[in-house]
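Structures given as structure tokens follow.
Read-outs throughout are calculated quantities, based only on the coordinates presented, and are distinct from any laboratory measurement. This one's a predicted model, so the numbers in the text were calculated from it and none came from an experiment. Cβ atoms are built from the backbone, for glycine too; each structure is taken alone.
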Structure P
Amino acid sequence: MFDFIVFDLGGVLVELTGVPTMLAWTRNKYDVEALWEKWLHSPAVRAFETGRSTPDQFAEELIKEMNLPVAKHEFIDRLIHWPRGLFPGVPQLLDKLGANYELACFSNSNKLHWPILMHDMGLETKFSYQFGSHLIGKVKPDKEAFDYVIKQLNCDPASVLFLDDNIINVKSALKNGMVAYRVQGPQEIERVLEQTGIFKPKVA
């Protein structure tokens with residue numbers, strides 16, 4: 001049914017600490033969905049995650065933009081540690097899928113997090129295609145970002161299963177013709193894989 005399985009990283013395969021940190025810094029002004037909406041449309045975030053600004057510039061601009069009660073050096077220090085680690089079972093899950101499917105990652109990322117994700121956590125060996133927003137100069141949920149990925153994969157969008165933890169990105173993927181689901185962690189991923197027929201349902 002699918003030629004490719006494309007994964008977001010943060011919140012799907014990688015545990016993050018960024019959302020609770022940002023909720024605290026914004027004094028719980030937003031709920032999680034509203035915070036994501038704000039983040040994805042932030043000029044500071046978009047510049048940083050398309051590789052057009054430095055970490056120092058990003059920190060200064062976002063602190064000002066969102067009126068965050070934190071100094072630049074502390075912001076950057078906390079930002080570096082947002083990716084906490086892989087969810088349990090992720091390497092084994094990817095190895096199992098990689099035996100039968102072409103795997104890709106498509107993540108809004110930046111020059112601080114990407115080496116941690118790819119090298120330190122070992123994800124670079126798990127994917128045939130790696131689309132980091134700061135490397136391709138395009139971010140989710142923009143249509144042009146999904147168009148770019150489809151063009152690089154050289155496939156019918158309907159042959160792509162896309163998994164992301166953000167409903168905004170999932171809706172954009174669906175509009176671009178992909179089969180897309182919102183998931184968080186390996187258990188939810190496996191549930192979708194069973195639902196789509198990639199994995200056989202577990203017998204109770």
Structure Q
Amino acid sequence: MAATPSTMLPLGTPAPDFQLSDTDGLKVSLADLDGEHGVVVAFISNHCPFVKHLRLKFAAMADDFLPKGISFVAIGSNDVENYPADGPDKMAEEKQIAGYNFPYLYDATQDMAKAYRAACTPDFYLFDGARKLAYRGQFDDSRPGNGRSITGKDLRAAIETVLAGESVPGESQKPSLGCNIKWKAGNAPEYYG
């Protein structure tokens with residue numbers, strides 16, 4: 001499994017808007033997310049071992065923070081023609097298995113992955129109440145097979161900092177690491193390399 005790091009979108013970047021279909025067939029936009037204090041946008045996939053490694057802890061983290069005014073949304077952007085396990089029907093199954101109590105959206109055109117400069121799954125972004133990027137990077141430093149506990153400490157600390165009305169120090173933010181976004185033929189963005 002090839003490990004790809006985040007591109008680390010610049011802090012302060014406004015959250016790119018989207019209108020994508022949820023696993024329930026409903027259109028969801030950024031404005032539909034009611035997180036008064038912020039929103040976590042995660043690019044994930046169904047088959048990636050890096051995502052499978054932490055998905056239950058990510059679902060539990062969302063359950064902790066949703067009542068505190070932080071919205072969560074996951075987006076799947078992989079090329080489903082070549083990776084059918086990441087298609088919308090399988091996303092609905094994954095949402096149930098993982099226990100995601102938030103929208104899991106399908107980015108058929110891959111435009112949102114490009115807008116967020118997503119490079120890997122999982123790739124996490126935390127936007128504050130003004131929808132400005134406060135944190136981007138890893139869930140924690142646990143990876144499949146490295147023996148470290150899955151705590152979500154990096155993302156959790158960032159959310160708690162935003163909830164306290166403070167800025168998350170940029171120097172403490174480490175790139176996420178995971179499976180590369182599976183781009184459609186000829187669709188990989190320049191930043192991807």
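To which of P, Q does the computed value 1.4 (distance in nm of label points 7 Å out along Cα→Cβ at positions 25 and 49) belong? It traces back to P. The greatest value of distance in nm of label points 7 Å out along Cα→Cβ at positions 17 and 41 among structures P, Q is that of P. Name the one structure among P, Q that distance in nm of label points 7 Å out along Cα→Cβ at positions 113 and 169 of 3.4 was derived from. The read-out comes from structure Q.
Thinking only about mean count of other Cβ atoms within 10 Å over residues 121-128, which of P, Q has the largest value?
The maximum falls on structure Q.
When FRET efficiency 1/(1 + (r/R0)^6) of positions 161 and 185 (r between Cβ atoms, R0 = 30 Å, to 0.05) is calculated for each of the structures P, Q, the largest result comes from P. Among candidates P, Q, the computation of helix-only ellipticity at 222 nm (-39500 (n - 2.57) for each DSSP H run of 4 or more, over all residues; to 500) that gave -12500 used structure P.
Once mean projected area of the Cα convex hull in nm² is computed for every structure in P, Q, the highest value turns out to be that of P.
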